[in-house]
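So, here's a batch of structures to check.
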Structure I
Amino acid sequence: MEDKACGVTPNRTSSLDCAREELAQRGCVVFQHIGPEDSATRDFALQLFEDRIIAVPDGARVLEGGEAERERLDLSNLAGQPVHTDGFAYGDLYPDFILLGCVRSSEQGGESMLVDGYQLLENIDSLTENAALSERLRSVPIDMTEDGMQESYSPLVIQNKGGRLMLRRTLEQKPCDNSSDASGDQEMIDCWIGAIDEAAEEAPRFKLQPGEVLVVDNYRMFHGRDPYTDADRMLWRVWVWTKDALGVPELELASDSRYAGLGGQ
């Protein structure tokens with residue numbers, strides 16, 4: 001059986017109803033057109049999800065190097081970002097949707113890519129020789145705790161009480177210290193990350209333009225981007241927790257990890 005492609009190009013729309021349908025069916029959509037302010041991206045989230053929203057913090061600037069490090073940047077080839085799940089600093093209670101509102105794009109580079117984790121998992125499950133891997137992905141807890149942040153010792157694939165699958169690819173995934181089979185767990189993690197990265201390499205690229213906002217099901221899709229050249233490329237990121245999420249952290253929330261420390265600032 002041939003694996004189905006996991007790379008996704010989101011459709012564009014200016015209709016809220018179409019955006020909701022695209023998000024439900026395909027896990028992603030690009031909406032046109034919103035304003036450049038952080039409030040515009042957050043206000044759009046409120047319109048899109050309506051009474052499904054439990055929490056939606058203010059937007060956070062997505063700007064290479066942040067505010068303090070920009071003078072030290074090498075502007076010739078700003079680093080790409082591997083596909084990943086957002087908000088893993090909040091542990092298992094990471095946001096179930098993310099929005100990226102484009103203020104300024106880079107003329108060269110900066111293309112985004114999306115990998116459909118549900119399709120990837122279906123491809124893995126479809127092969128008889130992957131039966132053991134499929135079972136381990138759902139049953140073996142691994143350590144996904146970001147240093148100093150909320151703890152997470154969970155399988156790579158879990159299901160919340162509403163039956164919604166939650167898939168994760170974070171930047172810190174390793175066997176638990178008390179694992180009875182650390183080498184087997186590491187092999188499972190390597191297979192998972194390898195499959196995701198291979199799908200990302202083959203995924204079609206697309207570029208957000210100013211005034212567009214990408215909406216992504218963060219339980220289903222892995223997102224990343226290619227390197228770019230314009231250090232002033234900037235987006236607003238807004239994280240959303242809805243009634244369909246596993247839960248909401250009992251912490252002050254932001255659309256980044258500033259409040260996700262163990263101290264719960």
Structure II
Amino acid sequence: MSIDYDAWLQYPKIDMHCHVWNMATEEEERASAEQLITAGNMLGISEYWCSAPITGGVIADIEDIRLRNDTVLRAVQRYPDRIRGMCFVIPGQYQIALDEVNRCLDAGMIGLKLYNQYKIDDPAVYPVIELAIERRVPILEHAGFIEAREHLDRQPLISNGRHFAAVNERYPEAMLIHAHIGGGGDWEQSIRWMRDTSEHLYCDVSGSNLDDGQVEQAVQDMGPERVLFGTDGTMCGSVGKVIDATLSDEAKRSIFYGNAEKILAAQGETPLHPVEEVAV
């Protein structure tokens with residue numbers, strides 16, 4: 001069956017994994033956010049869920065973390081009809097982290113972003129997960145099943161599907177998202193580990209690894225209702241691999257928009273732009 005690429009490019013998409021960054025000047029910061037909007041206009045990305053994480057496993061001070069989150073809040077203020085915020089915290093900072101989560105959510109952010117400072121199933125993360133359950137917001141965690149020593153040395157605490165499955169058993173009601181199945185490593189194994197978990201455990205399709213069959217495998221193992229659209233900066237590739245996937249139109253609509261819409265509904269929110277009738 002032929003694919004109407006033009007129609008799918010126009011179909012609204014919620015990119016639930018993207019970033020804005022603190023820049024040297026306000027002008028550079030504004031230009032960075034504007035680039036997202038420009039790309040979104042071309043690809044049908046109607047809204048972005050953005051964070052500004054501290055990478056590399058660095059245990060940063062709360063002042064640095066607040067600086068990153070304030071960058072996100074400024075981007076939301078500049079583009080309230082296109083950008084939403086995901087609050088970055090480092091779970092092991094306990095009460096400081098919880099206070100920052102509440103500050104960001106009270107300011108309008110709609111979820112949390114964790115990186116590789118702790119694995120998702122580390123008990124240090126439990127208080128953050130419990131607060132996310134209470135506030136009915138999702139947690140997006142940096143992830144990948146990486147076995148090569150040179151990569152593990154740089155990211156010894158990176159989470160994979162096995163860690164997500166373990167914490168899902170403890171908190172089946174928590175909305176947890178395994179980031180970028182296209183981020184590299186053995187994504188097939190990571191997905192398999194999450195196969196028999198609860199409906200609230202998701203993965204996103206983002207990442208620069210564009211293996212054929214990647215989206216189809218995620219849908220086969222986890223179901224179309226648990227696969228989310230994200231880019232993590234690989235915008236054309238992430239859009240293209242969903243459009244070109246051998247899936248039903250209904251499944252593609254769920255990935256691009258419907259599944260994120262349900263996550264928003266859990267906290268009483270709706271997408272920034274409703275789906276128009278598009279013939280695909």
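For Cα Rg over 2.2 N^0.38 Å, for residues 100-179 alone, the calculated result is 1.41, so let me know which of I, II that is.
Value 1.41 for Cα Rg over 2.2 N^0.38 Å, for residues 100-179 alone corresponds to I out of I, II.
For structures I, II, calculate relative contact order in percent (Cα under 8 Å, 6 or more apart) and state which one comes out highest.
Once relative contact order in percent (Cα under 8 Å, 6 or more apart) is tallied for I, II, the winner is I.
Here FRET efficiency 1/(1 + (r/R0)^6) of positions 44 and 140 (r between Cβ atoms, R0 = 30 Å, to 0.05) has been calculated and equals 0.20, so which of I, II was it run on?
I
Between I, II, which one scores greatest on volume of the Cα convex hull per residue in Å³?
Biggest value here belongs to I.
A value of -12000 was computed for helix-only ellipticity at 222 nm (-39500 (n - 2.57) for each DSSP H run of 4 or more, over all residues; to 500); which of I, II is the source structure?
The read-out comes from structure II.
Given a value of 0.70 for FRET efficiency 1/(1 + (r/R0)^6) of positions 92 and 188 (r between Cβ atoms, R0 = 35 Å, to 0.05), point me to the structure among I, II it was derived from.
Computed on structure II.
Where a number appears in this text, it was derived from the coordinates with a stated rule and is not lab data. As the structure is a prediction and not an experimental result, all values here were calculated from the model. Cβ atoms are built from the backbone, for glycine too; each structure is taken alone.
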